[in-house]
1. Using helix-only ellipticity at 222 nm (-39500 (n - 2.57) for each DSSP H run of 4 or more, over all residues; to 500) as the calculated read-out, with -5500 as its value, let me know the right label among 1, 2.
2. Of structures 1, 2, which gives 23.4, 72 when Rg and Dmax of the Cα atoms in Å is computed from the coordinates?
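What follows is calculated from the coordinates using simple rules that are stated; it is not laboratory data. Keep in mind the model is a prediction, meaning the values are calculated, not measured.
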Structure 1
Amino acid sequence: MYRDGIPVFEGAYGVADIASGARLTPQSAFGVASVSKQFMAAAVGLAAEKGVLGLADDVRKYVPELPDYGTPITIADLIYHRSGLRDDWTLIRLSGKNLQTRGDIIKLLGRQKSLVFKPGTRFLYSNSGYVLLAEILERATGRSYPDFARDSIFGPLGMTHSYVRDRPIPNTALATPYIRGSSGWEVRDNPHTAARIGTNGVVTTVRDYAAWADNLIVVSSRLQGGAPFTTLLRTQGRLVDGEPIPYAFGLRTVPYKGLETISHGGSGFGFKAHSMIFPQRGVSIAGFCNNGGYAQALVMGLADIFLDLPGDVKGAADSASSAIALARYEGIYREPALGIAMVVKADGDALLVRGDSVPLRFYPVSENRFRADGNIEIAFEQAGRGGPMELRQISERNYGTGRFSRINPVAPKARELASYAGVYRSAELDSRYRLAVDNGTLTIEPLEPDGDLAFRRPMIPMRKDEFVGLPDIAIRFSRDARGRVAGFSLNAQYGWVTDIGFVRERP
């Protein structure tokens, strides 16, 4: 934690490497996953300052391998997550294929027949844009992104222990990433980091990151373009109709407890990262982890203490929870546009909600409003007189319409479930899936996945021909003129990928 570039609190806990016993220090370097996006966006902005590309340029000017969707996607659309491109990491996971190079990812994106929405009309996080930004930067400048970042960002800011993954700096102590497996701690980095540099790939230390954060806070700037360029990096983008979006140049612009905040999180496998910058207070806080544990709650907790902000939600909720009948909110809630679900269950003094990347515990802050760690808030409302209970997303996350209606799921009979079984193929993913019935439950899985991309999901029936696989898959079956199951469309990752088509090859 730093104020005006001066350390207020630095701490390092645990080991950097189990094999050697080396301890973590404030000089330890970490992969920071999606916190890397702010550096990728800044690099493209600097290239625009040099005049080698324009933020309004059509992406296909540099990457003609992408389909022509009828409306140009601009470089600015990629930066602000308003491109409509399906998310590459979700596509990789769904394909079941370990893609080794950025070229492989561009080929995957080139097979996508549609966008999630028309460019510029919505904000929706998509890692694809930042993979493409790295490619565009390199094709436009004739230089590698790691070298460009070193010379244009890390060097001028004195970030002497920071680099992009394939350009390590001697004597930089990179922590080893771990996750806890069934037999103990296992070394586990993201195998796709090299292919996806741009959306991830930056290695840095908390001290180096503080230099970057301080440059975002100060009136002047040590980067090319000076103060106007810094202002550009911090200014939230807008849609084509002028509506502001909660994102700037690789930085989220959502206020935290009433304070102006620019922030970002990052989630790899073993590496996790979170940063929060409070420009009005001159304060930056960054937390990096190498044990697979999320850093967000740690960083927010430090912000609460140092900036004297309201405490965590559980403490605020204890007095209210005993008076609220949480069981009235239990059930399965469906979002109509995507067909995805939230499953709500009372769990002590909180509601346990499944349907996000991880199950979340929401504590009551009023009779019908609940908040989870990470500033995530939901509310429950009755939809008109006699209507169903609705779960409404208030802050942080907004999947589809952001409104989920409680439903009574259908219960298909055994014969109907069996009619969905078979092998289905998607040309967009270049993959085949098997659907089968196992002990009365429909399951879905890629036929020939590569290693760690294997998955097998039980599917929960929602409505006729509609199923969800928690946490992030929803499918809708289609039928031919004779009423036979002919295929299905798939939505995933809370709408980051929509309408992936599958055709039935055989029962």
Structure 2
Amino acid sequence: MNPSVISFFSALACSVISAPIVALVARRLGVVDRPDGQRKLHARTVPLAGGPTVLISLFVGLAATLWMHPTLLLPTYADIRFLVSLGLAGTLIVVLGILDDKIGLRGRQKLFGQVLAALIMIPSGIAIRKIQVFGIPIEFGDFSAIVTVFWILGAINALNLIDGVDGLASTIGIVLSLSVAGVTVILTDRIDGLIISLALAGALSGFLIFNFPPARMFLGDSGSMLIGLVVGCVALKCSFKQYAAMALVMPTAICAIPIFDVAMAIVRRRLTGRSIYSTDRGHLHHCLVRQGHSGFRLLLVVGSLCGLTGLSAVAAARYNKEMIAVLGVATALAILVATRSFGAAELTLLTNRVRRFAGSLFRKPEGIKPVLHDEQVQLHGKQEWYQLWQTLTEFADRFEMDEVELLVNIPSVGEEYHASWRSTSKVEQHDAWRSEIPLIINGQRVGHIKVLGGCGKGSICEWMSDLIGGLRPFETQLIELIGEVHEKYATRKSPSMPELGSLQLPQQATV
């Protein structure tokens, strides 16, 4: 029997059989995902069984293939070394993910474990020492290990962050692994990359039976990170041309949609004053859900976009024209941005920041306006926050502030708004004071205000008292607007959404 067929179907069968067992163990160990009414809006506790199930199925698929074809990898020691390294790194990633699912690791702890897994892969033969971009060779020399680690980290986190809807990461993983298999056959015909990618596709196909909406099991961090690790590493390996230079366009095209999601998350969080480790509901799948896509329809939309980029990579490998992959990726991303399905708000934020930076370099000294910029971006939702922002900028102007920034972020009802205002500086930088004021309603943070300026004349205590008092109108408007948001949410709430009881309009707000 063909090794590819054995790899796929043995992994699929193992996944179907082992998933219920792993789910039972996960429940008993408390490795489950519980709804919280804010970010996790599913209706019941669900076991996080993906990582161990997929890893076991991968091992079984590869073992069955090598048992049926014992001489398959004997001529290529490098292939065996790659399999061993990937097995060790995959095991580490699954353990790391289970710990994160169970106890919740800090971002830096999770990153440290991911770096260790990436370092395990360096001796396996996939170190990016030289790449070709449209035929132009670029050598990394002593930095090759660092470049490789960054690539693997990007792949791991791309799949991890996009896993937020039933069946989505599993579907994307299947599409990506089949794309990798296609490029492997055309570009290098390396049997190890082929059987690994097909074993992953089989394992995820079996798990999707339980992960399909409404999901009975979730992949969890262990599963989504494992998919990213395997796809990222095999995509690198299958892109080497005769063990020399790597055509980096192909693996980038295959993973383009998850990479774009990560890139926009970084832009959105950094340019709105948050840590890149912070969580929100602004990812691709969240935006599509707010547009009415759900269940099979959502999987079909995202899967089709990944399929478009994956097929463009396969076609680029087949015809040896990297521009085909570039056009495929550009088309997929243009569809998302042009239809305002995803990425348009983040690109607006980025454009505004670049424009302001360029303006600071070339602005002429004469005729400088008192207000240098006043910009607003509705990241998500439809609530009108303009009047709230107008109240805040009037307050900033009255107290001669230099900079004000407002972020409203209510993920449970899909509202996110960011605005920034800056005037000509009236104080030396070393004399300026700055503060971040959290906006908290009924114990729940709904955003923040960041202000920068100089202290007024006279008594500091009296000036600070006036400053806080000046925020009262803003506080009142904030409560009223959030009340309107909750009322609108209650009228359009679907049965799958949580009850409004945990998000009731508070009697008072703390600013």
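1. On the way: 1: -5500; 2: -19500.
It was calculated from structure 1.
2. Values: 1: 23.4, 72; 2: 25.5, 88.
The read-out comes from structure 1.
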